[in-house]
Structure 1
Amino acid sequence: MYSVQRNQPFYNYLDIFNKTKYYFYLNKEYIEINLYTKNPKIDSLLKDEEGWAFITAHNPLPQILSDQENEKRNKSLEEGIKNLNLSYLSCKNSLNDWEESGFLLKNIDLNQAINLGKKYKQKAIIHAKINKPAELIFIMQ
């Protein structure tokens, strides 16, 4: 398993994020979010939306928190998503034996997604416009 420390160089974070799997289930179907490629299943699912983002509130910047604290932070993020009147799906990301919960936000523009990522002190988020490749967006704090 990768050990992520706050002071790791940028390229180490990039490697870790690129090796991580991002996914969700819809009607028991496993759908993986692929970075840097188009995601036809997601595009079909969200065909009436402008874009989408994957965001978590787990382990900020990436301070490793307890499961309870991460759950509390994700509940706060979920409330924030609801307050913005955004539709969403529950998602996961995993690398080896490491797993985090997050949300796939529908019809969210890049600036809104970055602002949510900043609010929850995330190193990066994933964002895509429909019929375009998903991009890993690093957030400057």
Structure 2
Amino acid sequence: MKKEMFLNEKEKGWTLIELMIVIIVVAIILVVVVSTYGNAINRSREAATKDSLGALRSALTAFYADREGVWPENIHDPRYDPPFCGRYIDAVPVVQLKRGLPETNAVRYDDVVDSRGGWLYNSDSGRVVINHSATDTKGIYYSSY
């Protein structure tokens, strides 16, 4: 005699426990996917900022070479003479950090990080860094880039 492979009328459907297990598994998968997606967005923002920092430093180096050892006094205002923006770089790029941190292209002319976002520029040394003391997705301080 062959066993019936079909459910009889009484056994149709899913039990409550089976449904709860499926819901829990789906919820766990969603949590993993959402957190991974959030980290990917933050990493891409940080990569864009690192690229912007490299472009800004390259433009500063070009200015320094053209002016025979003089760093620009002002890198933000295109009316400043000699102009930095417009000739060496189109505009000061925006600093994009982790979500929730300030996103700006403001330039502060100082050496002290105040975490307002934007750039920190020292015209005596030509040093430019990110003006924020938070850490990136790898635990590195933004101001140490």
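State the single structure among 1, 2 that was used to calculate semi-axes √(5λ) of the Cα gyration tensor in Å, for residues 19-66 alone, giving 47, 4, 4. Of the structures listed, the value fits 2. Largest in volume of the Cα convex hull per residue in Å³, for residues 51-90 alone among the labelled structures 1, 2 is structure 1. I have 1.2 for distance in nm of label points 7 Å out along Cα→Cβ at positions 59 and 83, calculated from one of the structures 1, 2. Which structure is it? Label of the originating structure: 2.
Can you tell which of 1, 2 yields -9000 when helix-only ellipticity at 222 nm (-39500 (n - 2.57) for each DSSP H run of 4 or more, over all residues; to 500) is derived from it? Answer by label: 1.
In this comparison of 1, 2, the computed figure 16 for relative contact order in percent (Cα under 8 Å, 6 or more apart) is attributed to 2. Can you spot which of 1, 2 the value 45 was calculated from, given it is percent of Cα pairs over 27 Å apart? Only one of 1, 2 returns 45 for percent of Cα pairs over 27 Å apart, namely 2.
Out of 1, 2, choose the structure whose coordinates give distance in nm of label points 7 Å out along Cα→Cβ at positions 35 and 123 equal to 1.0 when calculated. This value belongs to structure 1. For distance in nm of label points 7 Å out along Cα→Cβ at positions 43 and 131, the highest value in the series 1, 2 is held by structure 2.
Laboratory data are not the source of any read-out in this text; all were calculated from the coordinates shown. Please read these numbers as outputs of a predicted model, since none were measured by experiment. Cβ atoms are built from the backbone, for glycine too; each structure is taken alone.
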